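The structures come next, written out as structure tokens.
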Structure P
Amino acid sequence: MHDLYDAAAYDTARMPDSWWAASAGVPPDDLPLGGETQTDVAVVGGGFTGLSAALHLARDFGQGVTVLEAGPLGWGASGRNGGFCCTGASKLGWDALERRFGATEAKAFFRSQWDGVALVRDLAAAEGIDVQPQGRGEMILAHKPGRMKELKEEQADLARRFGMATEVVDTAELARRGMAGPQFHGGLFLPGAFGLHPLRWVYGLVDAARRHGAMVHGRSPVLSIAEAEGGRLCLSTPHGSVTARRVLIATNGYTRDGLHPGLSGRTLPVLSSVLVTRPLTAEEQAAQGWTSDDLAADTRRLLHYFRLLPDGRFLFGGRGGTRAGAGSEPMMRRLEAAFHAMFPAWSRVEITHRWNGFVCLALDLHPHLAELPDDDRITCALAYHGAGVSTATWTGRAAAARLAGRPEHYGPVPGFVQVPPPRFPLPSLRLWGLRAAYLRYGLEDEWL
């Protein structure tokens with residue numbers, strides 16, 4: 001297969017050394033695929049999208065479903081992210097979305113984003129999955145005083161377009177809420193978002209999907225997708241094969257260009273890196289002035305995101321870097337330096353876990369749920385731009401309805417989402433374009 005990043009980024013031999021893997025409990029059995037089998041729908045990718053699709057196909061439509069995950073279950077981005085169940089799956093602002101697609105479509109997308117947040121909470125409750133939810137919303141923190149003007153404009157925009165009530169807070173109110181720091185100059189609070197344990201969500205979805213009749217196989221990478229008898233498709237793995245009427249590709253940031261020519265060059269995987277500290281004492285939290293368990297992110301283009309975890313550990317993440325494996329060490333050092341600058345009282349606190357994973361971007365900067373241009377038997381669902389906990393779960397459910405022939409069973413899907421992602425110009429140069437963008441964003445973040 002053809003890959004943008006070095007081989008270490010795609011090494012499925014073991015789980016990443018993440019806090020999530022260390023604390024999720026006993027993982028479900030991988031049950032690698034062996035032998036030949038048939039099903040209605042084959043799903044490539046065992047993360048939030050694929051598992052949500054499998055659960056809903058089996059539970060709500062009585063479809064036969066087989067999920068094929070390349071690594072151990074939870075190996076990909078669904079088991080590596082920061083656990084932010086929030087909105088933000090498009091990098092287009094609301095004004096740009098409305099200009100491009102119209103006010104009705106923008107409102108439909110807004111509703112779908114918050115429906116995704118509600119779906120995660122409701123589905124976890126319905127299926128008895130303890131995701132360790134915490135917090136009551138997300139604070140967007142101005143990393144420079146001038147960014148407060150943008151946050152106030154965002155507040156007015158959300159109220160005018162969607163009737164959403166948000167709250168602008170100053171530095172004194174941030175301190176009162178336990179969200180103080182030398183680089184925070186106020187913020188915009190978005191109620192409704194919450195934090196969770198993403199790998200517990202993956203493991204819970206695996207168990208729920210299997211309980212409802214879906215077959216879920218870890219350590220079963222798809223090597224090829226080929227024609228089979230009767231207009232069906234055959235997906236081959238190292239030790240078996242699945243023949244299916246329809247295929248869902250739900251690999252998001254780990255979509256490799258060699259998987260299918262119809263998806264080659266249509267996604268841009270972007271590294272997001274995370275560190276987690278040892279548990280902080282109540283005194284250490286008070287010394288820094290950070291005691292809140294709400295989600296938080298700053299206003300940088302190369303944003304940082306962070307949250308206090310249930311046991312007192314602190315999670316701190318950020319974008320940047322184009323090397324995985326040992327090559328990611330410079331990015332990890334930059335991330336650690338940023339953490340110490342933003343939270344100086346914790347500069348000597350031990351960091352126990354470091355890892356990274358891919359966020360998936362599309363050229364047009366919004367999610368996609370659509371059939372491939374050259375084969376309408378294959379549907380893709382991907383490109384969540386860093387908001388995959390909620391959006392992937394919602395899109396997986398929408399994909400299930402689409403594959404079952406009842407596309408609006410759970411409600412409408414914005415029309416602009418229902419088109420294949422466009423191919424990047426000169427796709428072999430995607431990383432060079434990304435490096436140029438990082439340089440520009442870094443300058444903007446520090447000087448504008």
Structure Q
Amino acid sequence: MNESSPVRANEAGLEPPISRSAAAFLREQAVVPGGSMRHASWFPPHPPYAARGEGCWIVDIDGRRILDCANNFFSLVHGHAFPPIVEALTAAISRGTAFGLPTEGEIALAEALAARNPNLAQTRFCNSGTEALLAAVKGARGASGRHRVAKFEGCYHGSYDHMEVSLESTPENWDDAEGNPACVPYAKGTPPAVLADTVVLPYADADRCAAILRKHGPTLAAIVLDPHASKAGMVAMPAEVVAVVQEACARDGILLIVDEVVNFRLGFGGISPAFGLRPDFVTLGKIIGGGLPVGAVSGPASAMAVFDHAKGKPKVALGGTFSANPLTMAAGLASLTHYDAAAVARLNALGDALRTRVNAGFAAAGAAARLGGMGSLFRLHLGARKVVDYRSARPLPAEAAALPRIHAAMLAAGVLLTPNCSGALSTPMTEAEIALIADRLVQSTLATEV
């Protein structure tokens with residue numbers, strides 16, 4: 001790491017001398033709103049600008065070497081420039097980047113998914129997780145003839161209007177008149193009809209969830225569920241809530257959509273089997289694209305028939321100019337081929353070791369903090385309360401002020417987390433990187449006043 005880099009010295013204002021990253025930020029502000037293409041990955045005064053990646057490390061344009069635990073928001077399970085993916089892409093790009101015809105690459109990647117989990121028997125590819133969720137919801141509407149959808153409070157499922165409802169509700173607006181989770185718009189200008197067509201469920205209250213579904217179940221096309229939702233605290237959904245949801249789906253003919261865009265990495269066949277889930281549609285993305293843009297809707301043939309266009313106009317059309325492009329298909333197949341059951345188990349074990357080491361450090365210091373998560377995913381929580389859902393995971397004001405300081409301290413120490421202090425491991429990591437992450441996270445947290 002280049003300790004002389006002046007990036008952190010410019011937090012109070014980008015006055016000379018400035019780093020190359022600061023100069024890039026000023027340049028980008030002139031042509032990009034906010035000076036960044038993505039709200040989620042931006043933090044003040046500006047992120048470092050990446051020059052290249054090597055395994056689990058990023059080198060920024062100022063020459064600093066940074067251990068990458070953000071992994072492009074958990075999508076790079078093999079880290080950067082993974083040789084088998086580079087080789088697959090080099091071969092694919094020489095044959096052409098996109099065609100108005102199918103390729104054998106899309107068959108191979110769909111077959112690889114089906115081999116990992118029989119419930120992923122058929123797949124249609126698209127270009128992002130957001131697009132996959134949108135397509136799955138449309139598929140459920142087409143199959144059921146209904147239009148309303150249910151989702152869980154505080155859970156992120158991409159930037160589709162209905163999936164953003166109650167994404168960032170607050171104590172001032174998160175209860176309706178009956179004490180149930182309220183439908184709260186996220187984006188300015190959200191149509192009132194979106195709120196009317198969306199039902200919000202509590203993540204960790206089985207009785208209340210059951211009551212809401214008894215009332216609204218017959219009107220629902222789909223329930224969208226992520227059983228280990230990052231925005232809801234990166235904690236497991238209680239088995240009782242899972243049971244309530246599946247009972248309502250069976251009783252009222254509701255299609256179950258399980259969002260595994262992030263969490264597919266946690267099991268060889270995804271996360272659904274670990275929770276006993278029986279989804280009609282599974283949405284995928286991130287690691288199945290090998291670092292390229294990707295999304296997918298998978299499911300049993302009976303559910304996926306809603307997209308079948310071979311005999312005329314389908315109930316729901318699903319396609320796109322770059323869907324199943326040969327580059328993504330080649331990179332995705334290489335990614336999954338090298339993320340076999342042994343690799344999944346190894347990475348999950350490293351995640352367990354990270355949480356054990358960090359939480360032991362907090363306990364030894366008497367700190368009110370905890371590293372949560374599952375398998376290769378982790379998230380820092382401040383405070384002594386038990387985190388079970390979005391509401392309990394939502395930082396209190398002092399905690400919300402401390403988290404950016406911890407994030408900045410970690411970056412200064414050469415470790416990149418996401419801005420809310422969550423992260424993901426990648427296969428190039430070893431016990432040495434786990435020790436480095438753990439020790440610096442404990443040090444950064446203990447050094448930050450809450």
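Please state which of the structures P, Q yields 4.3 when distance in nm of label points 7 Å out along Cα→Cβ at positions 316 and 372 is computed from it. This value belongs to structure P. With mean count of other Cβ atoms within 10 Å over residues 132-139 computed per structure, which member of P, Q shows the largest figure? Comparing P, Q, the top value of mean count of other Cβ atoms within 10 Å over residues 132-139 belongs to Q. From which structure (P, Q) was mean projected area of the Cα convex hull in nm², for residues 164-203 alone calculated, if the value obtained is 2.9? Among P, Q, the structure yielding 2.9 for mean projected area of the Cα convex hull in nm², for residues 164-203 alone is Q. Using the calculated result 132 for volume of the Cα convex hull per residue in Å³, pick out the matching structure from P, Q. Comparing all candidates, it corresponds to P.
Kindly point out which one of P, Q the value 1, 5, 9, 13, 15, 15, 14, 11, 8, 5, 3, 1, 0, 0 was derived from, the read-out being P(r) over Cα pairs in 5 Å bins from 0, in percent, for residues 52-291 alone. If you can, show how the numbers build up before the last one.
Numbers: P: 1, 5, 9, 13, 15, 15, 14, 11, 8, 5, 3, 1, 0, 0; Q: 1, 6, 12, 16, 17, 15, 11, 9, 6, 4, 1, 0, 0.
Here the read-out was taken from P.
Using relative contact order in percent (Cα under 8 Å, 6 or more apart) for the comparison, can you identify which of P, Q gives the largest number? Before the final figure, lay out the partial values.
Details: P: 25; Q: 20.
Looking at the calculated values, the largest one is P.
We did not get these values from a lab; they are worked out from the coordinates using the rules stated. All values reported here derive from a predicted model rather than from experimental measurement. Cβ atoms are built from the backbone, for glycine too; each structure is taken alone.
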